[in-house]
Structure 1
Amino acid sequence: MTPFRSRRRGRLLAVAALAASAMALSACGSGSGSGDANGDLVIGASLAMTGPNAAAGAARFGIRGRFDQINEQGGIQGHKIVLKIGDDQLDPAVAPGVARTLVENDEVLGTGFAGSAVSAAVVPYLAAQKVLAIPSNGSTDLIRDPNSTYRLVIPSYGDLAAHMVDYAVKDLGKTKVAIAYTPDAVGNPMLEGSKAELAKLGLTPVAEVSYSAKATSAAAQAAELKASGADFVVINHVPAVASVLMQAAEQIGYQPAYGSTFALAQPALTKIMGNSLDDRIFFATGYLNPDSDAAADFRKYAGAAGGDIHSTDVMTGWVAADAYVEVLKKAVADAGGQVPSRAQVLAATTDLTIDTPYIRGVHWTADNHQGMKQARITKLVNGQFVDVKDFAPVPGSST
């Protein structure tokens, strides 16, 4: 063989080797979500960082706080947890693009933390990609499809609504209950849970009023609620949305008691409504009181991350991250101490029990992706969310 042909053959072999190496790296990176070159565990968060609902993006402080705590302790078998955040603006039209970026560009092992309405917009995509999602909310619509990769942590909105109705009727003596809902993944489960519990108690809603999450006025809906004679209105959404209807009610002199979930129990509510809701709005929540002894770690690390520890959004982020920590512990163990694949992370949720100070007795199986089955009741007093009833099983649960 001539020297020229020998050199040419050497170059061809080198090119072939580089091509094979590139293909191998591509196979490891695209679609596998197998972590980065540093051996980190990359988790994504789809949050409202800008726009009218940007306050909900405070969940990032809770997420970072919990992950910071784990990383400070050496990570999970030496692997640090890295957080990648995408800005979905709490807009279902924006969320799918954010999800694709997190999955396809950032190579996350799992994602979540978004609101119910935007989560519903990405459920099909994440299911097709087989990417785990742990939301910081409780919409049962997210897990109705058996192929859904969503796993709930706290009680569903339907369960929380039933818990709220049960308290309103039995503890507050309310019998004229109306339901104001947005026809989406936030409002529909709340509507179903409220009606089902009222039926068990021998009651029917005096009104069922639908309003848009994007509406700037809800005068007609407020008038309909007032005309119904309802003395208790179940309503569920973030402050920027729910307050549109409540402000319209105030303007016509209609001041019922309200029942909601943690979604509305935000400092932003008092910034919008002032003290007008004091002593007449109640919340069902699956989250700990941030000032309790059990929440000491949350106060330390979420506060250090920059979060307002009294913001429910910060607590929701912490709890969802807490669930991810338990999933990643199992997934890394199943992977022999190595960074797991997306498939291994998702598989780790099968037959997984999570029982921490922040998550009470969740047990996921192949067929059950529900969250906790207990909740507590708080109310708004002088701008503070005050406990009025400790954790108890939600209606229909033996937990």
Structure 2
Amino acid sequence: MTGNAVLRARMADLGLTQEELAARMNVALLEITGRPGDVSARTVRNLLSGATLRPIGRTRVALERVFGCPSTDLGFAPTAATASSEDPVLRRSFCTATVGALAASVPGVTSGRSAGMSDVFRLRDGMAALTALDQTRGGHIALERAALGGAAEAVRLQRNAVSQTVRQRLLSVAAHYTSAAAWSCIDARRLDRARVHLNEALSMAGMAQDPAAQLLVWNATAMLAHQRRDYGEGIAAAQAAQTTTAARRDPLFSSLTHARTAIGHAGRGDHRPALRSLGHAEAALAKADLTAPRPPWIGFYGPAELAALTAAVHRLLGRYANAEAASHRALATLPTELRRNRSMAVIGLAFAQLHQGDVDLACATTGEAFELMAGDRLPGRLRTRVGDFHRALFMLAPSARPAREWSDRYRTEWSTA
């Protein structure tokens, strides 16, 4: 076989096809430069065939990021370019993104050493910390970078894993970190970046053969589809989550997937399927052992969150009295540390009140969301919901005094939150 046998072997070690390597290189370029890459399967074919003997610029940096080693270790000839002649922005972005993100999440790891279960446990602890940060503050750029740093470290360590079990566990951790990065983007309303991360996470979860990680990715995909108002895709993603082994074995996971399905049907205005899916979610949750050990990311879900999702379903279906009742149930039991989730439930309650003609009460209710998030900027998803409320307020009660007062306060105080 002619061409670059070293690169071919490294791809085989990671189980990468030409298309998958191209996708990972594009993700690397997006992480490094903030701009999408344009690497194609043809580019990878040229690298493998020997048509490209000395990759330069963005191609070389992306390869080195994906494989975690210099291009010369991948079978390529040394580049004639020096660091001073490279694109300084690309080099500076690469160093900042790599060192900063890894230092934020997984410090103190020595490259090149063998990896074992202690690394898996350490990285899982880091993932739990990021989950707690998300639940308190919501999605933001620093969280995304930290999550990508953890994923990069897990991927690098799995190449040095002492066993296949450790390798798969590290890939599972990488999938969870990458999903966390995607979720941070969803919450911050950076939806195109979220899509890239989810594609990467699904590939990792598949290689890890981890049903819980696969369910996590499909759950996030359903949420991304809802944010895009692509309700058909949201239903498909939620139903894919239902077929995972994790959902079939654990009624808590099953309940979440049915709730996501209900959201998708409600977004399309399909009353009967939406309410039927809600019924399945409630029945499954009633069977779940809420004290059983599970990954930290699912910690947000339980009776309170199902009540919040139930409120969203009724709101999308125009059943505002039901939505208000479900919102009150959610707020009565949502943990105080879930500030972002509570704030979303508060805005949902205000919507339900507004659509029932309680303008004064709805305007007063929204203020609670800003109080809950005091000290941090509102995540993009929450800010979008506030904007939706603002538009609905002036569509339904354009001349009401509470609406004008709310608008003045939003403009002078809340819009900068």
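No lab work stands behind these numbers, since they all come straight from the coordinates. Worth saying up front: this structure is predicted, and the values here are computed from it rather than measured. Cβ atoms are built from the backbone, for glycine too; each structure is taken alone.
If helix-only ellipticity at 222 nm (-39500 (n - 2.57) for each DSSP H run of 4 or more, over all residues; to 500) is computed to be -23500, which of 1, 2 is the source?
Label of the originating structure: 2.
Tell me which of 1, 2 gives 10.9, 35 when you compute Rg and Dmax of the Cα atoms in Å, for residues 244-291 alone.
Derived from the structure labelled 2.
Quick check: 19 is what I get for relative contact order in percent (Cα under 8 Å, 6 or more apart), calculated from one of 1, 2. Which structure matches?
Traced to structure 1.
Given a value of 1.7 for distance in nm of label points 7 Å out along Cα→Cβ at positions 180 and 268, calculated from one of 1, 2, which structure does it belong to?
The value was obtained from structure 1.
By the measure mean count of other Cβ atoms within 10 Å over residues 228-235, tell me the structure among 1, 2 with the highest figure.
Checked 1, 2; max of mean count of other Cβ atoms within 10 Å over residues 228-235 sits with 1.
Tell me which of 1, 2 gives 17.6 when you compute mean count of other Cβ atoms within 10 Å over residues 44-51.
Answer for the origin of the read-out: 2.
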